[in-house]
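There are structures below to look over.
Every number in this text was worked out from the coordinates using simple rules, so none of it is lab data. Treat the numbers as computed from the prediction; the structure is a model and nothing was measured. Cβ atoms are built from the backbone, for glycine too; each structure is taken alone.
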Structure 1
Amino acid sequence: MLSTAHRYFLEVVRGGSIKEAAAALHVAPSAISRQIAKLEHDCGAALFERRPHGMVLTRAGELLADYARRAAMDSEHVLRDIRSLRQAELTTIRIGSNEAVARNVLPSILGAYRGQHPEVAFQVHIASPGVVTQRLRDGAIDVGLAFSINAGSGIDVRYEIVSPVRAIMVPGHPLSGRPSLSLDDLRHYPIALTDSGTTVRLLFDNSAANGNGPPFDVAYSSNSSSVTRAIVEAGHAITLAGEITLAEPLASGALVAVALQQPVFAERTLQIQTASHVTLPDATERFVRHMIQALAAESGGPRA
């Protein structure tokens, strides 16, 4: 099990400051500081660089963080295995996903699996793709289902399907009849987007910065994809999204999707992710294989 010092250390790593860690752990900042100082004394090296806007790991701190994360994951897996032996509680599988995928893709996958395995319970954590991958590295979740362009180090992509970003609008919109659109075609119309941290917003911001012409009219921005969808369905704006998360309104004709001409918008994938160098409990591994089969059926076949 992790010591108090290591738990406090990991929380500072996650939050980026002693103040944030203290708030998350509901302890005094001085208690966090004492434990960090104790670790630095024991290691004989500084673990953080103290900067005006937070704390950044040193090389020694990165090594300790890698160790502490592995220890936390190993501890969690051991405890769950012991509980499973005692049959004292359900096997709980912790999933990280963004809101749109969790709402539109996960329910059928979870429901079908739970119907066959009533001994399994699920916890679904909603977060941006970057936070999902970080929680995997930290051992806070077991599996991620998230859009990605590059998952980064420490993450195994167990399966992925292509999920291009499209321009989404109501059928009566002036651009709805076009076979494809350049991002520049959207400059003269209101746009609704999710906040920074999502793959869609990252792709849009990068592409918009490299374009020429009048500024884009990002009239609506929200951290909720449900709010963005409602604004678009009301005809107030265009949004950018993948068809897999809007399958129902697209199939019914309430919305239409138009391809974007810039190749970068076709490079995004929906990925099943797990942490590298972690052996999942048998129950979790079986569920991951179920997810792979479900996404393969959705997309019409596997992708390497």
Structure 2
Amino acid sequence: MSGTNVGITHLRAFLAVLDQGGFGSAAEELGVSQSAVSHAVATLERLLGAAVLVRGDGRPRPTALGERILPFARRTVDAHAALCALAAGHDPRPSGTVRLAATATACLGVLPALLARWKADFPGVKVVLLEGDDDEVEEWLRAGAAELAVLVGREPPPGVPVASDTFQALLRRDHPLAGEAAIELADLDDDPLVLSTGGCEPYVEEVHRLSGVMLRPAHRVRDMGTLLTMVRGGIGVAIMPGLTATLLDHRLVLVPLTRTVTRHLSLTGPADRPWHPLAELLTTAVPAGARAHSDSTAPSIA
């Protein structure tokens, strides 16, 4: 094992394969041939004495060793880019890439204003979004696939609070209860429930427990688009977080529940290792206006 001979080219190829989802896409991103990317990754594995990528069908993923070196590889590549810019006499303002993991509702309800603010303040910093469910977002942050994440919890997660919302009834606009100021969950007991699985499910379970209503989903759906289409088509109703409002058209409406739960969203970096410098920069630059309560609209960012 000759880890001391690992070069920036090897690390850049390793990261590009993971970030772009394959050797061919990585080659296009780096502006080199696919064989050059394959050779660089193979050399990295030879120098480290073990494989860093799991190859096969589908998207390449890091091995156990690959996960261990991933955060260090990202910091090294970004630091090298900053050093080269300074050496060349370029603008020394922050530059590099940060990967930000978030759920669908966070991506659409919280991040657009933040991304616009960051782009204006730090034009040299590229933020790449990774969208997943709650578990995927936490795993990507833990494994080093993302330097930042918007985490969700019943209590405010560690980090910078960026939003909070409550769970509400998602109905067609022509539903008999759509015009009510607030409704009891029991009022929907005769409507088929379309349950959003993944991160929303524990909250929906808690809403039912607080309301004394048995949870009897007629359908279990993971994809947000599918759920909205089903409710829009009159197949059932759903219990969804307030930030879902950013996804709705004129045919759907969120109606507050008299007994509900609140979830909190925070922007944070990894808990078990030092943060990427750009992650620290972006987090500290979140304006106070972003830390707002949001039941039916996205937080306003000044």
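Values for this structure:
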| item | result |
| --- | --- |
| Which entry (1, 2) yields the derived value 1.7 for distance in nm of label points 7 Å out along Cα→Cβ at positions 21 and 77 | 2 |
| Origin of the value 22.9, where mean count of other Cβ atoms within 10 Å over residues 93-100 was derived from one of 1, 2 | 1 |
| Origin of the value 4.3, where distance in nm of label points 7 Å out along Cα→Cβ at positions 5 and 245 was derived from one of 1, 2 | 1 |
| Which of 1, 2 yields -13500 [helix-only ellipticity at 222 nm (-39500 (n - 2.57) for each DSSP H run of 4 or more, over all residues; to 500), calculated] | 1 |
| Highest-scoring label, criterion being mean projected area of the Cα convex hull in nm², among 1, 2 | 1 |
